[in-house]
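Pasting the structures in now, so scroll down.
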Structure 1
Amino acid sequence: MSDKFDFKKEYKDLYLPPKKPVIINVPSMKFIAVNGKGNPNTCEEYKNAMEILYGLSYSIKMSKMNGTEPEGYYDYVVPPLEGFWEMADGSSVIGNVKDKNLFVWTSLIRQPEFVTKKVFEQAKAVLSKKKPELNLDTAQFVTIKEGLCVQILHVGTYDTESASVDLMNKYIGENGYENDFSDGENGRRHHEIYLGDPRRIAPEKRRTVIRHPVKKVK
């Protein structure tokens, strides 16, 4: 049995919601993030972002192998890939699946609490030596506190997420909440968390946490 710390198992409220909407107050967390634009299925920018995010995350995780692990290090499972999404004009990606070239996204992977800016920079130095072709200047070390949100577990293809979003919107309307999206790089946006490797899972069986920012109706 593995004794590695698994964020999905330890924080089931964040990563394993039911297939019906629930309200959650999301705490502050540390991430490595890359911003970009374009169709994630075809654009080189998204492919590079994946290499950077996983490369840096595993450089930190595997630092124990060469004795450079940070203070407070513990063994863990790298958390799942996440993404914030909107259209180039700031509108919702839901209902715009035919315009994926106009997607604007932030892809990110959560980091353990012991990761600091110094640890992040050390990981960049390690990855830069292994893969000098990657532009690591696009990577950021950020802290994000989403706060009050509604979320649901969506099972199926990404293009059918509108059905789950409809359930979320109905739920918040019936319970005294409303969506609270905002513009900008640090704005509150459509959020997806990808459970499992989509390359190895049939599209109709993919599991995605969908999370939207909300606020109480005054």
Structure 2
Amino acid sequence: MPDPNADPRATAPDRPSDELILSALARAALHQPHDGPAAPMWAIVEHLALSRRSAAARHVSARLAAMEASGSLERTRRYGLTTWALTRAGKRRLRLARRGAGIPQLPESPQHRAWRQARAAAGQEMERFRESLGERLHRAALLLDAEPWPHSDAWLELGEELQRACRRLASASYCLYEWAEPDDSHADIDSHIEPSDEGLEEGERARRRARRAGRRNVRLWDERT
């Protein structure tokens, strides 16, 4: 298991070989959220754990152009963005390099890093989120018994706080207990579908899936949002 505190760029190659670039491209294309064999430059660089503005990234850009010229890659466009795909010759070149064990191991994939970091963050924050929700539930109980009866604004404000607190706790719970470790043989995309949905009426299935949107997004845990 990779060190959760390690910066993947610390071990990234300064000038990755053509074969490593081809390997990163193949994995990046595999992990794209759409069907197709192509990947944009930024995704290839991410799979090499390189900074997008680094000299190493510029080296990758130059090698992509060179491998296009030699027939290993083809340049395409998707939604106005330049993408790269392996040609038949490029796939053969990558396959032969892998058989010869001549390619260094790729850095941790972005999707595995996202899972690992979200899981670690959830483990650190779970107790705080539990306490935060508990405190708001306690405030709700106090309001129910308050004399004189609270102004409606107090309930509306607390209702918003309770919703945010519940969503944070639900997201952390999902990341810690329910999000399975990604397999790099395919893209890890949250479909918002659970096995328990099968027995539900169609409308309820749709409502549950809608509520699950963003459950992997740890940036939404900011209590100011």
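Tell me which structure, out of 1, 2, gives -17000 once helix-only ellipticity at 222 nm (-39500 (n - 2.57) for each DSSP H run of 4 or more, over all residues; to 500) is calculated.
Attributed to the structure labelled 2.
By the measure mean count of other Cβ atoms within 10 Å over residues 69-76, tell me the structure among 1, 2 with the highest figure. Walk me through the intermediate numbers first.
Numbers: 1: 13.4; 2: 15.9.
Greatest value across 1, 2: structure 2.
Starting from the value 18.2: which structure in 1, 2 was Kirkwood radius over Cα pairs in Å calculated from? Write down the numbers at each step before the final one.
Numbers: 1: 18.2; 2: 20.8.
Structure of origin is 1.
Identify which of structures 1, 2 gives the largest calculated value of distance in nm of label points 7 Å out along Cα→Cβ at positions 53 and 85.
That would be structure 2.
Ranked by distance in nm of label points 7 Å out along Cα→Cβ at positions 29 and 165, which of 1, 2 sits at the highest value?
Answer by largest value of distance in nm of label points 7 Å out along Cα→Cβ at positions 29 and 165: 2.
Given a value of 0.40 for FRET efficiency 1/(1 + (r/R0)^6) of positions 61 and 205 (r between Cβ atoms, R0 = 25 Å, to 0.05), calculated from one of 1, 2, which structure does it belong to?
The value was obtained from structure 1.
Once relative contact order in percent (Cα under 8 Å, 6 or more apart) is calculated for every structure in 1, 2, which label goes with the largest value?
Details: 1: 29; 2: 20.
Going through 1, 2 one by one, relative contact order in percent (Cα under 8 Å, 6 or more apart) is largest in 1.
Just so you know, all these numbers are worked out from the coordinates, no wet-lab data involved. Here the structure is a predicted model, which is why all the values come from computation and not from measurement. Cβ atoms are built from the backbone, for glycine too; each structure is taken alone.
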